[in-house]
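Quick heads-up: structures coming right below.
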Structure P
Amino acid sequence: MRLGGPVSDNTTPDGWVAAVRGCGFRAAYCPVPVGSPDAVVHSFMQAAKQADIVIAEVGAWSNPLSPSPKERS
């Protein structure tokens, strides 16, 4: 089992990796906001892979039980 959580330094892939490791985590929330450029997302994905960090949660929330079709989707 990997433990993880949010970390405060997510401005660069190297800073994010250092912050995750500094907390003793091997998993973390997705460090980039929704809508970030693909190159930024890819750079954080590569940094996570090289550091053996699992990105455990991403900003893709929905409520599949909502009566509202828009919210369900």
Structure Q
Amino acid sequence: MATSEATKRAIKNYQEKNPLMRTYWNRKGGARQFILADLSKDTKLSQAINSNRIQYINDLKELRGNIDQRLKDLQR
């Protein structure tokens, strides 16, 4: 379904009025794209991951550890 022009304007206005949330969503989206990359598609990210899967696996494990530590720190 196509996004209407009114919806696009509303989103743009909201993002302009809430720059901190826009930054938060952008960073969250970037992390999610890295973690959930579709390795069957022909993208630069999937090519980079497929060329060195061991490094990608190690990076995901490191991120998991970082996330676990952050959750512990925030729950104190």
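Couple of notes before you dig in:
- Each of P, Q could give distance in nm of label points 7 Å out along Cα→Cβ at positions 27 and 51, but the derived value 1.7 comes from P.
- If helix-only ellipticity at 222 nm (-39500 (n - 2.57) for each DSSP H run of 4 or more, over all residues; to 500) is computed and equals -10500, the structure in P, Q: P
- At a computed 45, 43, 18 (Cα extents along the principal axes in Å), which of P, Q: Q
FYI, it's all coordinate maths here, none of it is from the lab. Computed from a predicted structure; not experimentally measured. Cβ atoms are built from the backbone, for glycine too; each structure is taken alone.
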